[in-house]
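Below: a set of structures, written as structure tokens.
Computed from the coordinates by the stated procedures, all read-outs in this text should not be read as laboratory data. Note that this is a predicted model, so its numbers are computed, not measured. Cβ atoms are built from the backbone, for glycine too; each structure is taken alone.
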Structure P
């Protein structure tokens, strides 16, 4: 009988994301700071992030990835601030070979670093892992677009979920938030 308990990763708030990025920059691990921003802004799984080289992203507006899990091809627009951060980190690292990987840690080591960053930054009661980055970016999009069904559908497609109900669970939309929606009718009459 398998009694393994799996705890899903939690999303981070915008403030927590910024604190984690600042933390890793402060301790001199600028790659981890870039990883956090890159993971949040591309919504990629670590299995895909860990294969990206500098030549895939330097001076590019678009990242093209064939996802390992889904085998689907994705074209991801790299926003101005992410492109600037990529260039900045590349220069701070003294221009590594463009064939080198951006992120060279194993999944386990990356998760360990993220957990330690969360502890050091006093981010409590959250299970932080590489998947938190994907969830955080997704949650940010949904919240900043008015919790709309339109963006839930778009996210469901980007995340390759089979239904929006899976995406709702993935985003951590709680019963309390759903209850708040119904209570908002009190303002109607």
Structure Q
């Protein structure tokens, strides 16, 4: 697959390189998404400042369930592969749960925790309707504080934007990326 926009090539401006050095694991080349955005230092900076991959109001597992369900619903094979490869094991997602995030729903037997089922429902409602029903909001509010609720909405929205970028630019997968389950 050939991307519609070529990535920028090093040497990168100092601010871009500093950011890349801070977000990429040692020895891992910068993601194509990042180097493509580095074509415009302003866009790169705006994008990188909105990531929400820091320690916030959600656990790593909750965050990755939300991100990967959003990516799956948006068909972002590129970003899905990156997140599964880099975070699924640390988030203790089983292979059944990874498959469910791609093809199942919140009722799949692999989801035992009610909060995790709610996260999947949230992603599905946001994807389908760009809002959250009163019923789901009430259920989420019983399990999560308002700050976590806002973070969930921002994460889902951010990764929908990531999906727009990766899908429209047609980014080829990273060498280390996991395959989307229907390609296994």
> The value 1.7 for distance in nm of label points 7 Å out along Cα→Cβ at positions 77 and 93 was derived from one model only; which of P, Q is it?
Replying inline: Q
>> Quick check on the output: 1.00 is FRET efficiency 1/(1 + (r/R0)^6) of positions 29 and 173 (r between Cβ atoms, R0 = 30 Å, to 0.05), derived from one of P, Q. Which one produced it?
In response: Q
>> With relative contact order in percent (Cα under 8 Å, 6 or more apart) as the yardstick, tell me which of P, Q scores highest.
In response: Q
> Thinking only about mean count of other Cβ atoms within 10 Å over residues 61-68, which of P, Q has the largest value?
Replying inline: Q
>> Quick check on the output: 13.9, 35 is Rg and Dmax of the Cα atoms in Å, for residues 69-116 alone, derived from one of P, Q. Which one produced it?
In response: P
>> When distance in nm of label points 7 Å out along Cα→Cβ at positions 101 and 125 is compared over structures P, Q, which one is greatest?
In response: P
